[in-house]
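Dropping the structures in below, format is structure tokens.
Please treat every number below as a calculation from the coordinates, not as lab data. Because the structure is predicted, anything quoted here is derived from the model rather than measured.
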Structure P
Amino acid sequence: MKNLYFFSPLYIKRRIMENMDQLSIITDEICQNIEHVLDISQKYGIKDVELRKVWDKNIANFTDSDLKKLKKLLDERNMGVSMISGPFGKCVLPGSKYAKNNGESFSRNVEYNLGLFERLVEISDILETQNIRVFNFLKMGSEVNEESWKLMMDTIKPYVNKAESLNKVLMLENEHFCFLDTIKNTRRFFNEIDSNAIKLNLDPGNYYSAGEPTDTKAYEEFYENNWVGHVHVKDPKFKLPFIGGTFGVVGKGKIDYKSLFKQALRHDYDGYFSLETHVLIKKEKTSIRSLENISDMLKSL
């Protein structure tokens with residue numbers, strides 16, 4: 001009789017509610033008007049949003065006053081934050097021929113970029129989330145070899161240790177311009193780093209841009225090893241040389257997200273599925289259609 005519970009309407013309803021609690025969105029994928037975005041998000045049952053750019057300002061550059069205003073808007077709606085998506089680590093390696101030591105360039109001034117870490121931790125504290133999105137450095141300007149791989153690992157490890165001491169989780173995004181570009185390099189990184197303070201921000205769309213597979217078989221090892229901490233959802237229509245994927249409505253592109261969601265839940269994944277529509281025009285319309293499709297997929301599992 002116990003097994004019958006798993007087929008009962010009560011269990012099915014509870015599982016659907018849990019699935020929907022895992023839905024999130026990067027707010028600037030709709031627009032910069034955060035109040036409008038929060039209201040739309042609530043219509044789709046989203047309780048926690050991912051923050052990257054609000055009011056045309058990168059979240060890493062938010063002042064305490066900005067954060068207080070933003071927190072008030074979230075609290076008024078009883079909403080929270082799934083992840084702080086700052087630019088940490090999305091910069092060239094120290095010694096890259098493209099590195100420069102002046103100016104506030106996220107991508108080229110390595111010292112400036114890495115110096116954002118403490119502020120991102122403060123922001124995550126104020127907005128009450130453990131999760132901070134990071135990258136493991138752009139390959140541009142560096143020879144991709146064992147020496148640069150070691151430099152990358154040696155540079156990021158101290159921040160992983162800091163995160164662990166602060167009870168934070170760094171969500172490392174696979175990105176085709178960075179060292180975490182392929183399935184092989186993802187496997188290597190997490191085997192070498194061996195820390196629960198850094199997890200994979202799994203982005204199938206970015207793997208597509210890198211020419212990597214996007215099916216369940218490709219990611220099974222990630223879930224078996226408990227590496228996945230966050231999932232970005234964007235759906236490519238086709239790929240352009242030297243650029244990568246071009247994206248549109250989720251559910252209408254190249255990636256079978258229903259199968260990927262099913263795989264994640266089968267492994268008791270309890271992180272977020274966060275919409276990153278990644279379009280330049282008709283952002284709100286495309287994001288809303290994507291939310292509708294993702295909601296339908298999650299409800300059907």
Structure Q
Amino acid sequence: MTYRLRDAMQEVLAGWPTDLDASWRPVLGHAALGFEDVDPSLELNVGEPIFPPRRHQTLLGAPPGAHMFKAFDGVDPADVRCVVVGQDPHPSVGQATGVGFEFGQLASWHALDAPVGHELSRLLTRTLFQLIVADRSGDAGYAASTDDWQRARDDFGAGDRSVEPMEGLVDTWKAQGVLLLNTSLTLTRFSLDIDPHYSRGHRPLWAPLLRRLLDYLLGRDQAVVIISFGTLADEALRALLPAGVLASDGKAAYLDYPHPAEGDALLRRGNPLTDCNARLAERGLEPIRW
């Protein structure tokens with residue numbers, strides 16, 4: 001038995017603004033989600049999960065505390081100085097927390113060598129770890145290629161110099177004004193060839209929320225760096241951002257990079273985390289401790 005994805009999303013998202021952190025409700029709570037833009041031909045099987053779940057709802061296998069709007073928890077709207085935007089949540093229920101790029105239920109950095117979660121999730125997380133280590137250490141060699149993963153893991157995966165566990169690490173970024181988002185806050189099906197559930201379903205559904213967020217951030221009298229990871233995120237943001245922002249001409253800067261799941265394609269471009277801090281410094285803001 002199947003039913004329309006559009007109908008399922010309307011049902012699941014009824015009253016969604018109450019899930020937002022209270023500080024974000026005046027900013028985003030009046031956005032009209034694009035239910036009518038969801039292709040009416042898209043269908044969902046009964047029992048097929050929509051993830052991450054709503055706040056305070058239980059979904060079998062989901063990380064504790066996971067919910068669609070978790071990216072906004074712990075980040076005051078007035079403090080946002082960096083927005084990182086990817087494509088969609090991790091393609092496994094067990095890893096999708098609601099915070100972009102956060103690998104849920106990751107026991108340790110060394111666990112990324114084991115077959116946990118989706119292969120792409122492991123690759124993108126290893127790549128991000130290398131970028132973090134390279135930025136913190138000042139040694140770009142830790143992120144010269146994916147072949148450097150093991151050295152980065154051995155030197156910073158445990159011990160006195162270890163990078164904080166994933167959940168704690170993301171919390172430190174949030175505390176510094178970093179939003180970690182995706183063009184879609186929900187997922188039902190994933191395909192390397194871009195599943196229509198994403199391209200004609202979830203992405204157009206959430207586009208008005210992303211537009212409202214960007215309008216708010218660009219309307220403030222303070223600097224912000226916006227980073228897109230991957231072609232799909234870049235396309236979505238270029239459709240929404242003014243030309244001046246895309247040219248990094250003014251208080252806002254825009255950086256587009258390959259997705260971390262592309263591994264070496266991203267690492268060959270340099271370090272977006274270090275690049276972000278350089279753009280913040282140009283605008284008189286303190287660097288982020290990635």
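Observations, loosely collected:
- Looking across P, Q, the calculation of relative contact order in percent (Cα under 8 Å, 6 or more apart) that yields 23 traces back to Q.
- Computing P(r) over Cα pairs in 10 Å bins from 0, in percent, for residues 172-259 alone across structures P, Q gives 17, 53, 25, 4 for structure P.
- Identity of the structure behind 53, 45, 33 (criterion: Cα extents along the principal axes in Å, calculated), options P, Q: Q
- Value -9000, calculated as helix-only ellipticity at 222 nm (-39500 (n - 2.57) for each DSSP H run of 4 or more, over all residues; to 500), assigned to which of P, Q: Q
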